[in-house]
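Values quoted throughout were computed directly from the atomic coordinates according to the rules given, and no laboratory measurement underlies them. This structure is a prediction, so every number in the text was calculated from the model and none was measured. Cβ atoms are built from the backbone, for glycine too; each structure is taken alone.
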Structure 1
Amino acid sequence: MYPVDLRRVRTIPLKQRPNKVDRERFARSPRPGQSFAEFLASLPNVLAGEDLRTVVQAIVVARQAGRPVLVAIGGHVVKCGLAPVLISLMEGGVITGLAMNGSAAIHDFEVALIGGTSEDVAAGLKDGTFGMVRETGELMHRGINRVLERPDLGMGAVLADMLSEIEAPYQEHSLLAAARRLDLPITVHIAIGTDTLHMHPSANGAALGQATFNDFQLFVAAVTELNRGVFINMGSAVLMPEVFLKAFTVAQNLGSDLKNFVTVNMDMTANYRPTENVVRRPATVGGQGYTLLGRHEIMIPLLAQAVIEALAEG
């Protein structure tokens, strides 16, 4: 065996090579005093910058056509203080349905109740008090356990009703309360044993299961309308991507023939289930999937403001 003689290698002229990037797609230089719309336009039209513009356009087109924009969230979205951003999008008619995992519901309920949430988990593990706040468990289960007498109720609805009934003082910051006020579907999806709520003395497995099962059926109904719409998973790495994939399957089984939809995963890191269940697998049916990675407290307000600006421009 002898070394390859690189003098024999063929080359091509630079002008003949196709390029993925050209100067027209470059970022513009930052300058003081520019508006948000100008800042957004200054982002490079490459990779995530291009995907962000595409997702914004998809949301705007969907709403202008009266098609749904469904959002699913994990608990960290609430803990990052982003409920006001999502509530604004709900009030503005951008978000047409909201789904959350159990963690998000607990944090949202506590915010409405006391104006704050999120405990020191490590400290609570030492003496077994992690997740054992009395009022949170008693009040949430008081609402959920009503399903034993009204088996048609969903968990999102009963929790929102409970906040109204007890006149929780900070409901203006609650997604549950906002959905009730705006008459938007809001669903809560749990896996028993994953949330602090399931450790409380008043927890009832039958009520928890029935309430979240009812909400799954309601969520499926929303997904059946996803044609030409948008689904966004925000900050749920496991539960909501799994729920979405199952809801999507039921919708197809019932004849929805879903296509021409957009799915988006927004999280801080790339994870297997949202990548597969939200972005890749549904796209093979007839949609388009996008991933927007970054800190929730930056990316979600950025997306929201970009959508609001685009809608204002008509």
Structure 2
Amino acid sequence: MSAAAELPTVTVLIPTYQEASAIDACLDAVERQTYPAIVETLVVDGGSDDGTQAMAAAHPGVTVLDNPGRIQSAALNIGIDAAVGEVLVRVDGHCVIADDYVERCVAALDESGAAMVGGGMTPVAHGAIQEGIADAMASRFGAGPARFHTGGEAGWVDTVYLGAYRRDVVREVGGYATDVGVNEDSELAHRMSAHGGIWFDPAIRSVYEPRSSLRALARQFYRYGRSRAATAKRHPGSVKPRQLVAPALLVAIVVLPRRRWTLGAYAAGVIAATAIDGGPGPTRRAVYLLALPIMHLCWGVGFLVGLTGLSR
């Protein structure tokens, strides 16, 4: 019997929509994987009209499935239902995984006994604006201290980037929720935690391209906040203290009598964070300076709107 036959089989699962600019690089990375027991790659597409489906189908070992629901969580559930691999490794269409990514995921599942494993998000940026946004995304002052943002030692966490898990376990918990916006990863991780926990391994490496404008960053974090609120309403125990900082800051700035003092203290903190953590060059540092309050306040607004149901 070959060594590959003794290893758990793997399905690589990739939800896509309008990923023509990135899908070839993504799938090229899947083809370079060192793990010998990848049995299929499922690209589940939400109706792209930019050539994503044809480009994906041209890669060996790829099966393209339709996602009439269009949203990412629906695509993932279609892939989970169709998968034949014993382990499912989720990859996004706009990220590039390291050559040993699948191998590291399977090893981490085996060694930790966790229900879900994953690594960090490493941004790769082009130009000063995107670099400043990437700096903020990777900073504990920006997106928070979660290890999948900032890195750190291997250990138990509440969620990871992307994620890999055993097919039977994710089916047992019911797959991804389709009504929590873009927080489907964290919501699934919360339910999966009861089946063995969530393990972060910094050796599970991938890169992605962050937003390229502050306006796009604002929309992204507003959606993040609203989606996190949907999960909080369903699973109140999933809320971590760090996730209440941004909405609490917003309430303090808008409502409390000493709002000017609060705003001044926050502004001083942003300036200090930029001095400590901002990248080189005036434009890059200026973007970092602006990105921090955009991320915090838009996430806070989204969370409060989602929590109160004031807007759809």
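So distance in nm of label points 7 Å out along Cα→Cβ at positions 82 and 298, computed for just one structure, reads 1.3; which one of 1, 2 is that? Computed on structure 1.
From 1, 2, which structure was semi-axes √(5λ) of the Cα gyration tensor in Å = 34, 21, 19 calculated on? Source structure for this number: 2.
Can you tell which of 1, 2 yields 42 when percent of Cα pairs over 20 Å apart, for residues 66-185 alone is derived from it? Of the options listed, only 1 reproduces it. Upon calculation of mean count of other Cβ atoms within 10 Å over residues 114-121 from the atomic coordinates, which of the structures 1, 2 produces 26.4? Label of the source structure: 2.
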